[in-house]
Structure P
Amino acid sequence: MLISVIRTVILYVFIIAALRLMGKRQIGEMQPSELVVTMVISDIASLPMQNTSQPLLSGVVPVLILVALEIALSVIMMKSRFFRRIICGSPVVLIDDGKLLQNQMRRLRLTTGELCAQLRSQNIFSLDDVQYCIAETNGTMSVLEKPQKRTPNADEMGVKAAQTKPDSIVVSDGKIIERGLSLCGRKRSDVFKILKTNKTPLDRVFIMTLNSDGKYKVIEKEQG
C-alpha cells in the first residue's frame, strides 16, 4: 500500500510539472492538440498508479515524449501559419454584419440553442443585437454588438476619463508579498507606515492592497 501511495505522489507531482512545462491553459482555452495531449498524459499516468508491478518509468518516459512533442509542435505552429491552420483550424464567422450564416452553423454542427447559450454567457439575449460573431479555434465565441447596443466609452461621450492604476496585493495572511510591492512600485517601509497609521500589526492583516498612487485597503483577520 505504501508503495502505491509513493508512486501516486511521484506521478502526481511529475504530471503537474509536465503540464507547467507545456504552459497549459484552462481546459476551455486549449487548442485541440493540447487537449488531446493532456487527456493522453492522464491515461498513461494512471497505468503505473494502478499496477505496482509495472515499472514507474513506463509512465514517466511516454509522458516526457508527449511533452517534448507538444513543445516542438507549439514551436512549429508559431513559425508556420499553414501548419497552425492544419492543426488548430481557423476561426469561423457565424454572424456577418447582423446576418446569421446558416451554412457555417451546419459546418460546425452548431445548433441555434448552443449559439444562443454562448451569447447569453456574454450578456447578449437577442440575435438582433449582434453585428459579428466568430467561433474561435479554442471553442470560445468572440462577439461584437451592433453600434446602438454597445456601451459607449469615454471617447465616444467626449469625456476625459481619469487614469486608474490597478491595486496589488502586498500583504496576504500576515505575510508581505514582494512581487506585489514591485508591481505597484512600493517598499516594505510603505506597508509598515500604513499599518502603523491604522494601528494594525502585520500578523493581524488578512489581505492588504496598495497601488502606485498610495491608495490602500486593509482587511483584518476575523477573530475566532
Structure Q
Amino acid sequence: MTLLQRYFPELTAEQLAQFQQLVPLYTEWNSRINVVSRQDIENLEERHILHSLAIAKVFRFKAGASVLDLGTGGGFPGIPLAICFPEVRFTLVDGTGKKIRVVQEIADALGLKNVTALHARVEELKMAGQFDFVVSRAVTSLGQLMDWSYKLLKKKHIHAYPNGVIALKGGDLRPEIKALPGKAETYTEVFPISAFFKEPGFEEKFVVYVQG
C-alpha cells in the first residue's frame, strides 16, 4: 500500500496512476527548471503531494465548484487537489512564467482537463466573484491573502463552509489571526495536519480556513 492509499483509500485506479506519475514528471522538469528545492525533490510525495492533500482531509469540494490556487509555484497545492477532485475546476496562478509553464506541462501530461494555469500577478487578476475558495501554500500572511482574495470569491455559497481562504501554514499563527481585519478572527478555524498524517515534519503545520 502506498502512502496515498493509506490516507486516501477512496482514490480510484486512475487517480493513483496520476499521482504515481507526479514524482517522475517533477523530477524530470526540476532538472531543467528549479520549481521544487533540490533537497525536497527526493521527498516529493510526502513534503509536497501529501502536504497539499491535507486540505482534502478538511474540505470536500463539491462537483462544479471553482477553486483558485494563488501563488501556486510549481503546482502545489493545486495539482494534487485537481487529481483528488476531478469534477472541480482549478485555476493555478503564479507570477513566475517558467513555473506556470511547468504546471501546464504537468497538467497536460496527466490529462487534467480541470486545470487552468495562468501567468499573472495577483493584483492583475480580473476574476471578481468567480471562485468558491482560494487556496494557498506558504505564500504570504493571512491578512494579505484576504486582501487579495476577497473580491475574487463568489457571494453564493454551496459548501458547508462559506466561501473563503484555505491556507497551508506553519508555526505560530496567533499573531496573523489576531491581525486579521474586522470580524475575520471569529470566522477562522485551524486544523493541525498532524491529526491527519503521522509522518514527521507535520507537527507544526496547519490547514487554516478564513471565511471571506
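Just so you know, all these numbers are worked out from the coordinates, no wet-lab data involved. Quantities reported herein were computed from a predicted structural model and do not represent experimental measurements. Cβ atoms are built from the backbone, for glycine too; each structure is taken alone.
A value of 19.5 for mean count of other Cβ atoms within 10 Å over residues 145-152, calculated from one of P, Q, originates in structure Q. Ranked by relative contact order in percent (Cα under 8 Å, 6 or more apart), structures P, Q are topped by Q, which has the highest value. Here distance in nm of label points 7 Å out along Cα→Cβ at positions 17 and 177 is compared for structures P, Q. The highest value is that of Q.
Can you say which of P, Q returns -15000 when helix-only ellipticity at 222 nm (-39500 (n - 2.57) for each DSSP H run of 4 or more, over all residues; to 500) is computed? Attributed to the structure labelled P. As an exercise: FRET efficiency 1/(1 + (r/R0)^6) of positions 65 and 169 (r between Cβ atoms, R0 = 30 Å, to 0.05), calculated from one structure in P, Q, equals 0.85. Which structure is it? For FRET efficiency 1/(1 + (r/R0)^6) of positions 65 and 169 (r between Cβ atoms, R0 = 30 Å, to 0.05), the value 0.85 is produced by structure Q.
Here Rg and Dmax of the Cα atoms in Å was derived from just one of the structures P, Q, and that gives 16.2, 46; the source is Q.
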